[in-house]
1. Rg and Dmax of the Cα atoms in Å computed as 23.9, 83: which structure among I, II, III?
2. Computing mean count of other Cβ atoms within 10 Å over residues 148-155 for each of I, II, III, which one ends up highest?
3. Using helix-only ellipticity at 222 nm (-39500 (n - 2.57) for each DSSP H run of 4 or more, over all residues; to 500) as the calculated read-out, with -18500 as its value, let me know the right label among I, II, III.
4. Of structures I, II, III, which gives 3.3 when distance in nm of label points 7 Å out along Cα→Cβ at positions 76 and 180 is computed from the coordinates?
5. For the read-out Rg and Dmax of the Cα atoms in Å, for residues 84-219 alone, a value of 30.7, 116 was computed from one structure; give its label from I, II, III.
Structure I
Amino acid sequence: MTVSLAPAGTDAVPIHVLGADDVALWSAQQSDRIRTWVEASGFKGAIGTALMIPDDAGHPAMALVGYGTPAQRRRDRFALAAAMPKLAPGTYCIDSGIAADQLEQEALGWLLACYSFDRYHENSAERPTLVAPDGLDAARVNILAEAEFLTRDLINTPASDMGPDALETAARSLAETHAAKITVTTGEALLDQNFPMIHTVGRAADRAPRLIDMSWGTSGPRLTLVGKGVCFDTGGLNLKPAGSMGLMKKDMGGAANVLGLAHMIMASGLQIRLRVLIPAVENAVSANSYRPQDILTSRKGLTVEINNTDAEGRLVLADALTFAAEEKPDLIVSMATLTGAARVAVGPDLAPYFTDDDTVATSLDAAARQMADPVWRLPLHDPYEAMIEPGIADLDNAPKGGLAGAITAALFLRRFVTEEDRFIHFDIYGWQPQAAPGRPKGGAMQGPRALFAALPDLMGA
């Protein structure tokens with residue numbers, strides 16, 4: 001679906017955004033008719049409330065939208081979007097009540113609240129349109145919304161229609177849109193090109209595993225994004241129980257998020273040489289499934305003991321990260337729905353990330369606040385390295401005990417880049433479990449907006 005801000009100057013109903021402490025003062029400055037209308041309605045400026053005020057002929061003259069208190073706004077984000085569903089279809093413009101430094105965030109939230117996944121069920125509901133506020137870079141906000149809609153659509157699509165082949169089709173479509181180059185290594189060719197762990201994880205499925213490799217840009221620093229594209233994860237021979245398998249269509253959420261971020265970068269024309277690597281597989285069960293206690297040899301030459309076939313994401317990422325590091329980019333970012341331990345640590349709303357570079361963390365944290373895209377740094381705790389060293393092989397893909405699972409997974413991935421590489425790993429959830437302002441239940445983008453806003457500082461782009 002396509003949703004965008006209306007051009008500045010479009011005829012629209014003005015919106016006055018009022019906090020809980022602003023309603024009485026604003027009403028006192030209005031005519032007796034408007035003041036009486038507001039008092040009779042019981043409008044108190046609560047988040048998620050809206051009030052249409054008619055003119056003398058009964059036509060919409062203005063709308064009031066509740067903005068709550070600062071304390072209430074800190075408990076969530078996109079307060080304007082919370083009220084958008086309460087407004088009648090039409091075109092609106094923000095007339096007052098939102099600080100200049102919050103306009104982008106609130107306008108984006110409005111667009112994100114318009115999202116509907118309508119591939120299988122038509123949703124013809126008309127949504128209110130927002131006019132781009134004066135001074136706002138509307139093109140940038142539209143790009144951010146397009147990127148998130150792309151990510152949500154990819155994650156929300158069930159595995160029956162979003163296998164490795166369909167994920168490749170989505171990447172090719174994005175590459176065509178932005179005149180990017182793309183190559184794909186598929187099936188047995190993965191062995192020929194030395195991507196053994198991608199092949200091993202995906203070989204049991206009837207849709208062949210593949211490595212998608214997209215590049216764009218001819219100048220500027222090199223940025224490589226690596227996204228986990230496990231299009232469905234049964235758990236392999238360590239088969240998941242039904243309750244844990246229900247959301248596994250979202251296990252390609254890392255790939256969906258890096259494709260959304262790639263759209264932001266390319267549509268904005270950043271001076272970056274961008275590369276996107278997506279190992280796309282299904283972790284299926286068949287006679288040729290890889291087994292617990294198998295020992296695999298990775299592209300880097302490190303051997304990996306398989307102690308749980310359900311810890312497959314780190315295996316496919318390992319080969320892709322090794323390949324990424326061979327080009328020696330200025331920054332490598334991996335994104336994956338990798339561990340339940342990350343969700344236990346920070347819940348579904350925060351995007352945890354790992355980096356050894358304190359300057360990266362400073363930039364990311366500041367950008368996350370600016371972009372209403374919350375992230376949280378977790379430690380790459382070196383003393384835990386021993387937990388991923390089984391003795392029988394170089395690495396263990398699933399250390400026993402279950403402690404520090406997100407950290408040990410990140411340490412595992414770090415083994416496949418070099419000490420010289422600037423490396424960030426995101427262990428995201430990729431899913432909104434309950435509807436919230438600007439975030440309907442379903443597939444979610446987590447981290448890319450923060451990364452996008454931080455790129456100028458991180459890379460001089």
Structure II
Amino acid sequence: MKKNVCLLLLLIALSCKNETEQKTEAKKEIISISVAQKEMISSEFRSFGMIVYFNKADVFPTTEGNIENIYAEEGMEVEKGQILARLMQQKLLIRKEEAEAEIGSKKALVELSEEKLKEAVKAIEAKLININNTEAELEQKKAEFENISNIYENKKKLFEVEGVSKEELESIKTQYLSYKTKLAQTEGDLEIRRIGFRDCDIIKAGYEVPEDYEARKKIQVKINTRMLEADKKVSEAELNAALSNLRTIDLFISETIIRAPISGIIGSRYLDMGEKATPESQLFTIFNIKKVYIQVDVSEKDLSQIRLGQKALIDIEGGKSYTIEGTVKLISPYINPETRTARIKIEADNTHKLLSPGMFVRVKIITGLPEEKIFIPEGSVLTDQEGNFYLFLVRNNRLFKKQVEVGTKHEDRIIIVDGIEEGDLICLNPSVSFKDGTEVEVIK
């Protein structure tokens with residue numbers, strides 16, 4: 001009996017020991033681990049942005065008129081210079097016909113004035129020849145008169161000594177008086193013909209008297225055709241005015257054709273055919289989307305990282321994801337006092353038409369050169385009540401709490417700036433209840 005009791009106590013003791021060992025084994029935490037590894041990565045800034053148009057144009061007519069045709073609709077892609085609409089032109093076309101008829105009349109007047117001037121130049125040249133002939137004739141008359149004067153003086157002397165008769169003397173006297181009269185007439189004719197061609201006329205017209213005959217002749221033609229030259233200038237001025245009027249009408253006609261000032265997409269159309277358009281009436285809005293801006297608000301603390309010309313990657317999420325490259329083109333010098341952010345703009349090519357104004361996208365700006373950094377899963381890092389970051393290293397199946405300094409986050413991973421080294425084993429997804437020195441079981 002005593003022996004049975006001892007055996008029973010032994011069995012109870014062994015059973016209690018097994019229970020204790022099972023409870024001890026149940027207290028071990030089962031964890032997964034990750035190896036801290038270094039990777040090359042560039043410093044970067046990540047945020048969200050909104051697509052805005054690169055530039056836009058509001059299209060207004062420059063003249064007044066009713067819309068005759070519309071050639072562009074909302075959503076249509078247009079090129080710079082493409083016809084968008086046309087205003088009615090009938091009245092302008094009638095005015096153009098009248099202007100063209102007036103030009104024909106003015107051209108005829110110009111041609112007439114030119115012909116008159118040519119004829120006047122010919123007449124002046126003939127006059128100059130006539131003057132030269134008259135001057136030669138005058139020289140001859142002077143010689144003849146001088147000769148007859150000598151004969152008459154000799155006859156008078158002979159008459160005094162009764163060398164000639166009275167009748168002969170009277171006959172010579174008659175010839176003398178005739179030559180004298182002819183000389184005076186020739187001198188008078190020459191003086192009349194020289195009017196407008198004299199030295200005093202040249203000086204009065206504001207010219208110096210040239211010694212060269214051809215130069216003198218040129219001036220004489222100019223001062224004697226001034227009236228006709230003025231008539232020609234008046235007719236030419238009237239022709240130019242008519243031509244200017246036609247150009248103005250042509251400009252008005254061209255202004256009835258509304259063209260796209262930039263290439264892009266028709267965003268809005270405001271008037272319909274038949275409606276009256278004025279220079280204050282907006283007809284279209286065109287957005288240039290071959291290039292776009294991505295507008296990003298950057299916090300004051302991150303702004304120092306951003307520089308003009310930095311490369312940016314724009315991630316488009318949807319049915320299919322795309323990444324497009326861009327460049328930082330504008331950094332606002334103004335910081336919003338309420339949000340403490342400044343606005344930047346990233347320029348991106350959009351010839352693929354993947355980016356639409358108003359779309360939200362993810363933005364990554366490369367802010368530095370590639371460097372080696374230690375990355376671990378973000379879920380491996382915890383925060384204590386003081387805001388310090390810590391994690392658990394795993395050594396010999398035990399946890400060791402380690403305070404760390406963290407850097408930027410990259411998707412589901414985070415950079416560890418200080419506190420661990422490459423090759424350290426990190427506890428994945430630790431609990432805040434974990435204690436330093438806790439024994440764990442590692443799942444491979």
Structure III
Amino acid sequence: MTLLAFGINHKTAPVDIRGKVAFVPEKLCTALQELTRQTPITEAAIVSTCNRTELYCGGLEDGDLQTLIDWFSHYHHLTAEDVKPYIYTHTDSAAVQHILRVASGLDSLVLGEPQILGQIKDAYSVANDAGTLGQQLNRLFQHTFAVAKKVRTDTAIGASAVSVAFAAVSLSKQIFSNLSEHTALLIGAGETIELVARHLSEQKVHKMIVANRTVERAEILARQFNAEAIALAEMPDRLVDADIVISSTASQLPILGKGAVERALKKRKHRPMFMVDIAVPRDIEPEVGEFNDVYLYTVDDLQNVIEENMKSRQEAAEQAEEIIQLQTQHFMGWLRSRHVVDAIRRYRDQAEELRDAALTQAQRQLASGRDVDEVMTELARTLTNKLIHIPTSRMKQAAHEGRDIWLRHARECLGIKEQDE
């Protein structure tokens with residue numbers, strides 16, 4: 001065993017367990033240094049998010065796994081028995097395949113989500129700063145970044161919206177192709193609206209207004225995205241400014257009625273408005289959708305979009321798996337080749353020693369006045385005999401012992417052609 005991927009995620013552990021084994025970002029660097037100082041493990045990186053905590057280690061021996069579990073448990077003030085039921089481990093090629101799938105969004109709660117790649121890049125950066133990246137892990141992470149980019153480029157894994165927030169913003173782009181020219185009014189300040197704000201910010205929307213019953217909550221969210229915060233009571237008067245309205249509150253009754261929208265449309269001189277009602281029960285009265293200048297979508301409409309897009313992502317995921325299988329083989333080929341590098345270097349050193357000895361002898365002979373042609377002929381014969389002595393002796397011994405497979409490999413290594421070639 002050389003490489004190991006070890007951890008828990010949303011598939012194997014409930015949220016309370018995931019919370020107990022999460023690493024505090026500010027202490028990740030120290031944790032990595034403790035791990036490599038207190039255990040035989042010399043290469044390590046940690047990916048810790050709300051949905052997964054994973055350790056990637058390189059240069060391991062077979063007995064190091066239990067040591068790692070013990071360290072991991074002790075670090076989080078747990079026993080090995082507390083965490084073992086939730087742990088998964090992948091070694092060597094399976095570990096490579098796992099990190100490639102994670103980075104490509106194939107192992108995420110939302111298939112194809114792109115945030116995990118950034119989190120893996122952060123983990124690489126922290127491990128690099130901590131000095132716990134060796135040749136194996138450094139190469140593995142660089143390979144991972146390249147493969148994840150290839151998956152994004154060559155497949156449609158992240159092209160379609162599969163979350164309500166993402167779907168709402170994607171639909172708004174279909175109505176208004178350039179969001180940098182438009183204003184969005186967000187009603188509510190919960191998690192969904194925060195995600196909507198994040199997606200709108202990434203699309204460089206011109207302005208955001210956050211309306212909430214508790215203005216303090218609206219201000220907290222608004223500060224993150226350089227938006228304006230208002231009280232819910234001000235919302236009807238600010239509708240006139242809004243090209244995009246996305247609402248998600250916990251209200252049991254509609255908070256945006258037909259009358260308020262009608263007044264806003266008149267002031268807007270019937271410039272179109274795009275509205276998404278994500279709330280259940282509904283925030284926006286259904287009659288609002290009767291206006292010719294309003295494009296009103298409900299959460300059910302978005303779910304239909306998401307289901308279609310999920311089918312598209314599933315097809316893209318199958319293509320991504322093929323890329324990952326091939327790229328796993330490529331990395332393992334590099335990893336296996338590392339084992340022979342030292343042997344090749346020693347073989348080259350031996351050959352150079354034989355060359356230097358033969359050359360020194362030839363130079364002495366020339367200095368003593370011997371004929372140049374004779375010296376060069378003897379140099380060539382001596383060097384050839386010394387270089388082929390050990391291989392030919394081993395081949396004779398293998399033939400005597402009937403090791404035909406070894407002989408076949410020897411012929412292949414030495415480039416010896418068969419007689420009929």
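1. Values: I: 23.9, 83; II: 56.1, 226; III: 32.8, 115.
Derived from the structure labelled I.
2. Looking at the calculated values, the largest one is I.
3. Details: I: -10000; II: -14000; III: -18500.
Derived from the structure labelled III.
4. Answer for the origin of the read-out: I.
5. This value belongs to structure II.
Rule-based calculations on the coordinates, nothing more; no lab input. In this text the structure is predicted, and so the values were computed from the model without any measurement. Cβ atoms are built from the backbone, for glycine too; each structure is taken alone.
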